[in-house]
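Once you scroll down, you'll see the structures, which are given as structure tokens.
Bear in mind that the values in this text are calculations on the coordinates, not laboratory data. Note that the structure is a prediction, hence the values are computed from the model and not measured.
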Structure P
Amino acid sequence: MRRDAVSRFLILNRDVLPTEQADVFERIENQAVYEVVKVVQGVPLFFEEHMERMRNSGDVSGIVIEKADAEIREEVCTLVERNQCPETNAKLLCARVGGEEVFLTYFIATEDPGPKGLREGVHTILLRAERKDPHVKTVGSSFRDRVRAAMAEAGAYETLLVDAEGFITEGVRSNLFFVKEGRLCTPPSERVLLGVTRKHVVQICNEAGIEIREERLHREEIARIDAAFLTGTTVDVMPIGTIEEQPLGSASNPIVREIVEKYWEEVTAYVQSRH
């Protein structure tokens, strides 16, 4: 497995180790489940929901996560203090090494486009690919290497996956929403990884009276949508400026702007309640 840990320290099982001395990544076998949690002001955001999803992935994959949620949360907070990094992304990884299951807690690089992303939207590309099981987060290095190469070549922030029928399902690390004829739509739940941020956006829309429907979007329909945005742990709620060569006025769309504002209000409330 590719080493993706950053910062000075990580936690392997229950031991705090210097990241540069941890050789466990090279020994991780293919079977592994993971979850990424955004850390805001030292608080693991929506932690309970991330752990629920990670345990579900473990159940499907036959991997037992023995650590309690409280212990895992404490590990994240320990690394925040040791690495002096209150704003980051934490990765929780349960994997098999030499026939035994291990648990890793560490920080990964952030890929924040900053205010410009919210102001103009980000660039995305399309890639013909489908997840083997869209509801389980597992490690697949060959697929990720393929995606990274395509994104680097195109200078893209995210890759949108296209299925065999030509429908856009989701991003590699995000869910997709689009505005069509003044109505908010998102690909059907059974075809995508049900992201934690996606869940909160759906709740926001229901509470705000914003109509939202599950509907498939074909790649040939891109020119007929008004706007689109991504949701995800590391991307938050991010307007899409372009899909391939098609420009979109997502950053200025009133529906997108309202959802971005209400989402960050929810984030702020969560963080304040956990302090």
Structure Q
Amino acid sequence: MKRKMIKIDEEKCTGCGECIPDCPEGALQIIDGKARLVSEIFCDGLGACIRSCPSDAITTEEREAAPYDERKVMEKIITKGEKTVKAHLKHLEEHGEKGYLKEARKFLKEKGFSVDEQATPPLPCGCPGTSAAVIKGRSGKEEPASCESPSMLGHWPVQLHLVSPGAAYFKGRDVILAADCTAFACGDFHRRFLKGKSIAVACPKLDSGTDLYTEKIKALADEAEINTLTVVIMEVPCCRGLVSIAQEGLKKARRKVPLKLTVVGISGDILSEEWL
């Protein structure tokens, strides 16, 4: 069918990633340092991403494309939580898309939670990593200001979809590939893992387009010529997917890069460290 779609001028695009947050549907990703439309069915063609592009690289055009699928979009969005659901519904409402909005609300009701409150739906897999747990001995109180530690983060961005393997901060460096939750579980994450290293973070369970992650790991090995890659994951089973992504990416690469695995417990202790 012929419909309105976004169009990205690669020559103008700087790969800054500013457009990504304005696309809650997940139709855009940063690949090889450029914004790319990765799914036609997730692009509603309304162009919310246009306003956030500082280089005017995004416009709209009418062309042949797969039809936008609101239900598939909602299936993806509800796994990302309340904030993303609300952003998507607000986006539809602001653009007067009453048909899509009605379909989205119907989908939410079918899934059994309040459309008004937008409660975050439970993850369907029953993975042990989603089980609630209280970690004993943690008061949650703030420490005195004298205990504040300086950040050792040396670059931005850090999310694997947003980073460019060609960035100077990856060239010849030791790189950390960390699961999202590890920095929250490990209290001294910066001191232990970040000092003198570059980092990318990802979630193998909730992130979309993880096949693209494999290509980025390959590019880090061959193009950035990184020195080592350390994968830091939580002890929960779903986190193991990040190890598989790293191994597959390095397997495709021409260069051989040493791969280390560190497993963090939910209480913050280091359970194991080994070179694979």
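Where does the value 19 come from, among P, Q, when relative contact order in percent (Cα under 8 Å, 6 or more apart) is the thing being computed? Structure of origin is P.
The value -7000 for helix-only ellipticity at 222 nm (-39500 (n - 2.57) for each DSSP H run of 4 or more, over all residues; to 500) was derived from one model only; which of P, Q is it? Each step should come with its number before you reach the end.
Working: P: -10000; Q: -7000.
Working through the options, I get structure Q.
One of P, Q was used to compute Cα Rg over 2.2 N^0.38 Å, and the answer was 1.00. Which one was it? This value belongs to structure P.
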